[in-house]
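As structure tokens, here come the structures.
Read-outs: derived from the displayed coordinates by stated rules, not from any lab. Computed from a prediction, not measured in an experiment: that's the story for all the values here. Cβ atoms are built from the backbone, for glycine too; each structure is taken alone.
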Structure I
Amino acid sequence: MTNLVADLVLKGGTIVTDTTQYRASIAIKDGMILAIGADDAMPPTHAIVDVTGKHVLPGAIDAHVHFREPGYTHKETWETGTASAAMGGVTTVFEMPNTKPPTGTVEALNIKLEAAERQAYVDFGIYGLMGEDNLDQLEALIDGGVAAFKCFMGNTFANLPSPPTGAILEGFEIVAKHGLRIALHAENASIMARRQVKLQAAGRNDPLAHLAARPPVVAVEAVARAAILAEWTGARIHILHVSSGDELRPLREAKARGVDITAETCPHYLLLDEQAYTDKGSLIRVNPPVREKTHQDQLWKGVQDGTIDMIATDHAPHSHAEKHNEDIWCADCGFTGVETQMPLMLTQVRNGRLSLNDYVRMTSTAPARAFGLFPRKGILIPGADADIVVIDLEREEMVDSGVLQSKGSSTPFDKVAVRGVPIHTLVRGRFVMRERQLVPDAKGHGTSVRRIQQMPTPAPRNLEHTTAAIIGASGRP
């Protein structure tokens, strides 16, 4: 230790993990945590930042963002999206494939990787698309560097077609051999499409019509179906944006059966209810929809009992004009979220809805474990990446859409008061946000998490019944 000189010491903060809190300093060298201990036990260092009185957390990992590049850069770019993440205490993002072109081929993946590597402030994983028409591309996408896959069981922005169940099963069979996790937009496409047509024919174009088109059964059916297919194939799955209390039952049942299934919810489902359709109009349109208060209450119970593993954002920016329309069916779905998640949820920590340890577990440790990044990310220990956020639990601010880094800065939480905000964000030991200010020369510092990703050994099942087996293809080990 005496021969080592640290690059930076964060002095005197309260370190928070998913299980404990304690006062200590952290020494950082070459982008990794070198040592944690008493102030006088730290090695010599080139720089010291005193964080006494502040809490030091592993950076948040947002497993669900849409940064829109390539194809929709008027909504967001890798630069603006990851700048927003840095300001929000998020040090790693997993970005979705519904761009133009969609990330369904190696060529499309390479376009996105180049843009991300050139612009990103924070580390990133890229989802590959799992659709009916690109099943023959899945293994090439794995070799090319995707960190996970995304399957749209229900329609959303870009209107990528939902694969039939037979194609989903075949996709699960392929990916199960390699162990990567498959994230699912779990809504039943045919039910929603039928109901929307009937609502439009009846002249319903008000904001609540969107909620009426997507009742909880669309999600319950899709979650249960996905869990059955995962159980049969041994695929690892992740249920995105859980919006209803009804989904908790198939999640609990699947976990009890031993299915490798994780689930997330988002701040808008935990903090908003049906009143938002009156207060916010078309701004609130998101897939799945914000639901009635009874669902919000049940989701909090799912957070508290562990049925819901993670909090993500579904950061989905659009321009102001695209979000505001008198006809709800003409308003784009989604809104910005990666920058506001931490202050919104830390405010709930202050309100006693969850502990600070729970918050770390749900926003950092659990996603790191689920996507094969633990223990390099998701925890503060020597040898881990120095992905760190320093928070001030006493600082009061107000969410202001006018100052958010995201291009599509529309948020239903505009002018909401928060207490507890990130004040420093470090990605692999480098400040990307300091004293609530973006560090511009950190642009391009972000790198693909595939460099460290190590999923557990794959555990595919029923191999004799796979599509490859029944047609006599040898497959790839």
Structure II
Amino acid sequence: MRVLCGIAMLTGLTGWGIAWAAPPWEAPVDIGGRRELFVDHYLVESLEGAALHLHEPRPAGTALQFDQPWEGRYCGYVTVFKDGDRYRMYYRGLPDAGKDGSAAETTCYAESADGIHWVKPELGLHTVHGSAANNVVLANMAPYSHNFAPFLDARPGVPAAERYKALGGTQESGLAGFVSEDGLRWRKMQDGPVITKGALDSQNVAFWSESEGCYVCYLRTWSGGGFEGFRTISRCTSPDFLTWTDPVPMDFGGTPMEHLYTNQTAPYYRAPHLYIATAARFMPGRRVVSREDAQRLGIEGRYDADCSDIVLMSTRGGTQYARTFMEGFLKPGIGLENWTSRTNYPAWGIVPIGEKEMAIYVQHNYGQPTHHLVRYVLRPDGFISVRAPYAGGEMTTKPLLFSGSELSLNFATSAAGSVRVEIQDAHGAPLEGFALADSEELIGNLLDRTARWNGQSVVGHLAGTPVRLRFVMKDADLFALQFR
């Protein structure tokens, strides 16, 4: 709507005979006071000597062993989110392979005070394997434990009894809606399913979208319909979590189709208008592990015949994903145990760990006796950066509208590197007092540093006026910007 209004305004001005200088006018992107990351080309007008760079998460240790009798080598579809001062984790418990949605599947729960050290509380809610001394929150509820995917409902005014919501089910059952007051005791919202269309044979994830003002669900479909073609992703929406639109296939911007097993699309906690997807890319029949090595690893059945990794996508709502990079975001590790079928699948959820890191959680050794969950970390906003080499480079944004009085940057340089920023008018001319020569050099590795020009940081008088930002960088990464 803002773009259309901008175009209409421009048309009216042109009719009065006002000529605009080159480059041609672009309706400005209104970023308000939002944090904007460089995970796509949304803000980028031009790059000279610089390029977008995909960063790779670093392993930071085992988060959880799937070592209880009701858990095992086929645990899966993990969900993690931060809930106040507590981190919550949900996952399927399944010690033996079988048909999707079998009675052997349970939903298990773990929690943490820091996102690093996890415990499995003895909840006493369900008797499994002859004992109620377990961490099971859903049992004897086939087929819903197959892919039970909870989230913390951020909708304003949500009733306390429905603060936690979840979807679960298969194509045969459809997806049922569940609610809970405490995140442990769950009940179905109604007898029948809330979503019936789609293949649903994966983890189907939902959340309340603050920016779109509705619930959104990203679910499994196939590109050829039925179970033909590629495993892919569709999206539907709901005002109340009960009535959903028909699924619409997501578009990937003309990039080659690949099997995307789980999509793990979620609002990014530092910029919730931006949804980040850490999708499991599945390569069916791409064998790395021989049958002999599979036996040595203790793999059963055909869980040695495929391999997978994680790719990064993003979306700003609607049915368009940005696949800025086709390369792997998290590649399988050293060792054949990392190259078996359905290992390297990420959990849903990206969470802060203290102030200087964020974490994703990834399954390792799926289908093996050593199956476990590993925590991987990145700096906040650290998915993709604008990177300039030692020789230097530049990035200029599209015309922007902003609110706020200062410009904050998340960046990192080498000891010899630097970042400088020039504020231009919408047509590329430096504004007085904000030219490159006025910009103070930014050096360091900082999540939140205010840009300054001639000792001053205040830019509030430019708010609401279309401007461009020109970044001149040397041996540096720029991760995010925010006017505030």
Structure III
Amino acid sequence: MIPHLIGDTWTRADASSLPVFNPATGEVIEHVPLLGATEVDAAARAALAASAAWSRSPVMERARLMFRYRDLLDRHAEQLAAIITRHHGKTLDEARGEVRRGVEVVEFACGAPTLLQGRSLRQVADGVDQDMYRFPIGVAAGITPFNFPVMIPLWMFPLAVMAGNTFVLKPSERTPLGAVRLAELFLEAGFPQGVLNVVHGAKDAVDALLDHPAIDAISFVGSERTARYVYERAAKHGKRVQAAGGAKNHMVVMPDADLTAAVPAVLNSAFGNAGERCLAGSVAVAVGDTQNSFVAAVDDAARKLVVGPGDEPGVDIGPLIRAEHRDNVVAHIERGVSEGARLVTDGRDQRERPGFFLGPTVLDDVSPAMAAGRDEIFGPVLSISHARTLADAIAQANAMSYGNMAVIFTGSGAAAREFREQTQAGMIGVNVGVAQPFAFYPFSGWKGSFYGDLHLHGTDGVDFYTRKKMVISRWS
């Protein structure tokens, strides 16, 4: 049974559990306990007990500990990548990239002496000065998804604790091993007990976090439906909330696009991480007369991608997380065909091998009215639609209920600028397949892709985990 962390004590609970699989083999490698209100209460109390001393600790001491933690993460990067691949399934190269992107947020957090600075203005009135200070909010909690078991926890608790908060982390019950190792290294770095706590579980644990009176803020990444639920329930209890949800990201390919560069970028976006990421390119919109050449090039390149266990060299696409999720993705493919889409590349034959595999699949002639053009599939499926003009392509993207990412491939600065200005998405890419911001900018989803107003990491993250106090003073 996987242990949970309360203060500095790891405990293996006697509780009902779920299996943790190696998706490449279908083998059960661990069991995760389904904890609930009792364990969440113990974690919240431990965080609250540690909060007073930690919030008053000198910021330079916090920064030194975070630098030490960053070094430990760097030294154990290969181990962390192997853990990700073993219980998520993504390729080792993808797992290494995940670790690197997570560590970048830790490096950003190390800049706390600058990030946490306030502002001052003397003589705002006769003999009156005004100062703004940042204070921690108290106890924060993070609820993270299965698809990035190391990166997304690192988007949350390093910034939170550097701001002087304490933290309760609830990793996905499907991929909890990465969070456990992150917490072990956190304690090894020398952080005091109770600053970071880890609890496992599913809905009962989530609800206990959303309802607990000692928890002041909730960070969440997951599906749109759950993000909305988390936002509404936590906000009802007066908590500060950032909740990142789903996506249906569009990639617009203009007639002047360089297909030798665009096609590999589109395939990496659609099929990287087996399509299980909120920045996956889900719909490629071929504009004008680029339709036939683009579809043929995508089909040819997709057929050359290698499907297999993520720890084998030369593999491009690993397995999906569970058999039932793979079956759900297959149902989306079959529904797309039944609604009139043309199956160009069929990856369903990969189901015959052990594990939870599905090959790259391409559907052509997809319209926004079809489920394949509208719903988040979260698997290695690329839908191709067509538009006469750039304006039509933008209208397709804007018709989505989501607004996470949208990208354009073009040689025209005017087209790129028009796309940037008119597309209703929080992250825009120009000639890149995955428009992921670096750690010092916010992960800025719009519409149904995000609930809240302060996004994950970057300066938004600093604002989210701090409260501003204004001091207006007069000295005679």
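Suppose FRET efficiency 1/(1 + (r/R0)^6) of positions 117 and 461 (r between Cβ atoms, R0 = 35 Å, to 0.05) works out to 0.45; of I, II, III, which structure was it derived from?
I
Say we calculate mean projected area of the Cα convex hull in nm², for residues 165-204 alone for every structure; which of I, II, III gives the highest result?
Comparing I, II, III by mean projected area of the Cα convex hull in nm², for residues 165-204 alone, the maximum is at I.
A value of -8500 was computed for helix-only ellipticity at 222 nm (-39500 (n - 2.57) for each DSSP H run of 4 or more, over all residues; to 500); which of I, II, III is the source structure?
Comparing all candidates, it corresponds to I.
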